[in-house]
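Heads up, there are several structures right after this.
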Structure P
Amino acid sequence: MKVHIEGTLHEAVFIKRINRFLAEIQWEGTIHKAHVPNTGRMKELLIVGTRVIVRPIQDEKRKTKFDLLMVRKENYWVAIDSKLPNVILEAAFRNHQIDYLKDYDFLKREVKYGQSRIDLLLNREKELAFIEAKCVTYVREDHAASFPDAPTERGRKHIFELMNVVKENMRGIVIFVIQREDALYFTPNRERDPQFAAVVEEASKAGVEFYAYTCRVSKNKVEILKEIPVILTQEKNSDTM
């Protein structure tokens, strides 16, 4: 299922990141400020001089006139918008393209459960499945996709909520959407957030399901490419950066 990126897109050059939400880019010889729709560090992507894809925004209330949507990494694009996984997965669910969920009907996004909002809720004859989608942009030199690339208390909280979902005899699922195509498997990032990795292992033992997919990214669309293995133990997880 392809998700088309709306709006007019331009290629620009990354200059620097000012803070979590703000960067400078150069387009048509002029420096502009752009919104960064991802709070991850992305230091291996956001390098001075790197080609990026930006979208101009016509909104007088906005302080920035561009969104920074993609970054060029070697010979392919990486989509960095952290809201994309929900859109990609909802489209896939509606079209019954994910085998282990193809019998479910899509209900709604942003469902309140416990003290959190879970990204997606599906239903199959009154059997509910709560799904948390995670945006992954970091891939190590050994082609392991890894999340998070910065400590995430919110991410840990979501995993705990899904453990409670399972205790109530519903399905709790985490899907890592790797918004690039070069990953061979997924593993939690113990080096950046050992607590998150520990919670993921605990949740897996408690019955929470974990899946991962790579994406093919072009300048105006993103589509799921393939499912890759999820390795939750520490055996293969040694960061090369």
Structure Q
Amino acid sequence: MGVLAAERIKLTSTRSPWWCSAIIVLLGLGFAALVAAVNRSPKADTPPLHVTTVVGGVSGFGVLVLMILSALAVTSEYRFGTIRSTFLATPARDRVLLTKALLIGAFGAILIGVLTVLAFVLAKLISGSAGGADLVLTNADNARAIYGVPIYAFLSVVLAVGVGVLVRQTAAAISLIILWPTVLESLLSAFGSFGRNVGAFMPFANAGHFYSASADAAGSNWHWGPWGSLLYFAVFVGIVFGAALFVVNKRDA
């Protein structure tokens, strides 16, 4: 409980978590309002507005900023040397990392979950009966696009904490977090059938396959269903975080 209280104080007493949270809210709800306004009076060639689209600001930009927040929670301590005091107070270093990941993960999952619902409701109200005709939760895919995003957010936080521990540098951690899903995995679509085959094994593509209501996220040749993709992403996160737990006990603070 002492470790939990210490991590809670760190999370709430610094500016970066508040600024990042505000950015997540603005990006998530602002994107939903924008796409709903554009599709308020759809034309014949306008694609229908799906649940995955309206929560895209939360699942895309929002979770990305949340991962940056999570990485900063680790790398900032290494940068200013406060991690040494933390480990002196709590010699069980894995307990510190687990508490940090679970605390930020719970906060992120709740925040993202609330914003996902609000983005859906806001888009439904703005788009009207015509533009929001497909914004319904009566099928399993659309429902998973709502409750799947906070699950993805929680796992992404754990992953970001692990990356922060492994690289220790803020710039390197943030670059890796941003470039992997937005550039590296996105470029695979330019390589035809090779990209589709390899894309089925990319971690963030599998995460998108889980929470996305679209039939073929990232255009990959999937070997398993959405829940298999969630398991795949969870295993990837577990490997990275397990490596972080191993390394933190072997290296000097």
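Values in this text are rule-based calculations from the coordinates and carry no lab data. Since we're looking at a predicted model, the values are computed, not measured. Cβ atoms are built from the backbone, for glycine too; each structure is taken alone.
Using the calculated result 3.2 for distance in nm of label points 7 Å out along Cα→Cβ at positions 39 and 191, pick out the matching structure from P, Q. The value was obtained from structure Q.
Here helix-only ellipticity at 222 nm (-39500 (n - 2.57) for each DSSP H run of 4 or more, over all residues; to 500) was derived from just one of the structures P, Q, and that gives -24000; the source is Q. Out of P, Q, which structure matches 2.9 when distance in nm of label points 7 Å out along Cα→Cβ at positions 31 and 231 is calculated? Of the structures listed, the value fits Q. Set P, Q, criterion relative contact order in percent (Cα under 8 Å, 6 or more apart): the highest-scoring structure is Q.
For the set P, Q, ranking by distance in nm of label points 7 Å out along Cα→Cβ at positions 71 and 175 places P highest.
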